[in-house]
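Take a look at the structures below.
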Structure P
Amino acid sequence: MVNEKQIKVYGGIDTHADTHHIAVIDAAGQRLADVEVPTTAAGYQAALRFLIRMRTREGMAVAKAKGRLKGKQPKLSKTQRKHLLTLHDAGEHTQAELAELFRVSRTTVYRELQRPTI
């Protein structure tokens, strides 16, 4: 039984004398990727890595579609960023002083100043 949290990705292996061909399809039968590996221990390990990588990619796509994959979070909150911009616009502090004040790197301050205001 498949619940909503499980990913519906299927892997299949076509075996031959010298190589194995691995294909990954989704629940609708659409081919997502395929690879050919030798019939050795290293080929078997490569096949397993390939299947794991495909399941991970599909899981990340599902999480992104549901809005759960957000990426790296900003160093400053919206309130802190607004305060940083206000202090910078006043012209009383250098970027180095602002970095020390907000306990972030100067690079973060420069990046925040270049980001468009929402």
Structure Q
Amino acid sequence: MSTTDPSTTDPPTRAPAAGGPTLHQVVRDSREFADLRHRFRTFIFPLVVLFLVWYFLYVMLAAFAPDFMGIKVWGNINVGLLFGLGQFVSTFAITMAYRRWADRKFDPAAERLREHVEEGTIR
């Protein structure tokens, strides 16, 4: 037998009034959710564009500028290898930047939204 209070763990199950909006629709249409979605898109979209430009630059240089990519920088290390390793580095950097941003900005706002939904005070 569980000692957990179900009122604190169960998701809200507000039945819609006849013809009224569901909880999902209320949350989806709320200003708080719109702000959260805007905050997410404002961070993610520029980062995705930047990464895709960087990635396609690498691919295009490899395909159309093999002489440039083959320039030796040090020993057997060439520009193409450095660009390839840069792809891994940038992926990890983006992941760390997202995690830091989410921990500081996005997750607290999402938590507040969740609390408002559970309390039934969504605006």
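Read-outs throughout are calculated quantities, based only on the coordinates presented, and are distinct from any laboratory measurement. Bear in mind the structure is a predicted one, so any value in this text is a computation, not a measurement. Cβ atoms are built from the backbone, for glycine too; each structure is taken alone.
Things to note:
- Answer label among P, Q for the case where relative contact order in percent (Cα under 8 Å, 6 or more apart), calculated from the coordinates, equals 13: P
- For helix-only ellipticity at 222 nm (-39500 (n - 2.57) for each DSSP H run of 4 or more, over all residues; to 500) computed as -15000, the structure of P, Q it came from: P
- Origin of the derived value 2.6 (distance in nm of label points 7 Å out along Cα→Cβ at positions 32 and 48; candidates P, Q): Q
- Answer label among P, Q for the case where percent of Cα pairs over 17 Å apart, for residues 56-103 alone, calculated from the coordinates, equals 52: P
- Label whose coordinates, when distance in nm of label points 7 Å out along Cα→Cβ at positions 40 and 88 is calculated, return 3.1 (choices P, Q): Q
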